[in-house]
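What follows is calculated from the coordinates using simple rules that are stated; it is not laboratory data. Computed from a predicted model, the values in this text were never measured in an experiment. Cβ atoms are built from the backbone, for glycine too; each structure is taken alone.
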Structure P
Amino acid sequence: MKFVKFLPVLLLIVLTGCASNPMLVRKGQKIEIAELGKAQVVFMRSSFVGGAINASLYDVTNGDIKFIGIIANDTKIAYSVSPGKHRFMVVSEAADFMEAELAAGKTYYSIVTPRMGFWKARFSMWPIRNDNESQYNLNSKDFKGWLTGTDLVENSEKSLQWYEKNKVSVANKFAEYLTVWKQKSANDLAERTLNPADGI
């Protein structure tokens, strides 16, 4: 009975966690256009649930793990990449993925959202569509709020050191959860893919 009494407090501790953000806030907050011959993906995060838990982002195209950065709540990261097919990964307690087919000269957006994990929040990545119908789309009030209400951050010496200390764990999660990802249906994968037309 005592456990049930303290369950709400325990859940609050689990959902809020304790984390500091090792990323640097960029001096210029404007998102620049994509570099010549490149595409750009802007990952954003803004949610009350799991707000104090950080997640890390990676480009795992062709099985190579490239550290993008650590995304804390109310931040965004702009990532410049070659056009074509890519697979991105978000890691916290577990790992999840998003596919992408990117066109040169375009900027794409993705929202990183929390979901309940065993000990702390887990995260998923969703494409933000260039339409008016999708749950996450460029024309919604939510998107405008995410864009203006998040700080643009970039890697620092601390975030790069964090990755060096955790790269083995990240690689293990990549291997474990990619197997789960590959079992998803074609429809599920389509919902979790940034398409060329989603860029602006």
Structure Q
Amino acid sequence: MPYSSEHKQSTRAKIVESARILFNRHGFQDVTIDMVMEKAGLTRGGFYNHFKSKEALFGAAVSSFLMGRGAEWRADAGVDPTKPSPDMARQMIQGYLSSEHLGDLDGQCPMIALPSDVARSNPEVQSSYQELLEAMVWLFESGLEGQTPRSRQKALSLAALCVGGMVLARTLPDSTLAEEVRVAAHHTASEMTMK
């Protein structure tokens, strides 16, 4: 008897979330299909019922963040994309540049966890990553007070500061310096929403 479409969607979602966590922990290169399927509690044979390749799964894992773990993270941070405001933009900065987000390796945004892997990946994966950036830029741009021609530039700068600050902080073995980088990025980004 064939599985229902709901069962297939649920299984696919389980595979994608397992992969997202493993890619965050180990990077694309060091994650195998066997690892993903084991974490999902499934056999390897079922993988190809859902994905044509590991890279296709990688794109789905990056893309899933926006409405999956990312939506949970935004709710926890008090960010409501349906109510853009300067306060919402500040909440986004507060949550994104938090020490909790930096320490949450499994739940981190792929823009922090996977930039080098994405840069070496195919155009579909890079498009998924770009969607995350565009969503962040839109949140900032729509939340800035007094929309001006410079609002997009400011939103892009805020996104670059948030992502870049966290990427840099994540790579540093000296936790004191990592914290200094995170706090400096947070401080500067917060100031930018006041101007």
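Worth pointing out:
- For 1.4 (distance in nm of label points 7 Å out along Cα→Cβ at positions 20 and 36, calculated) the corresponding structure among P, Q: Q
- helix-only ellipticity at 222 nm (-39500 (n - 2.57) for each DSSP H run of 4 or more, over all residues; to 500) derived as -9000 - corresponding label from P, Q: P
- Each of the structures P, Q was assessed by relative contact order in percent (Cα under 8 Å, 6 or more apart); the largest value belongs to P.
- Label whose coordinates, when P(r) over Cα pairs in 5 Å bins from 0, in percent is calculated, return 1, 7, 15, 20, 21, 17, 10, 5, 2, 1, 0, 0, 0 (choices P, Q): P
- Among P, Q, structure where FRET efficiency 1/(1 + (r/R0)^6) of positions 140 and 164 (r between Cβ atoms, R0 = 41 Å, to 0.05) as derived comes to 1.00: Q
- Structure (P, Q) behind the derived value 2.1 of distance in nm of label points 7 Å out along Cα→Cβ at positions 132 and 148: P
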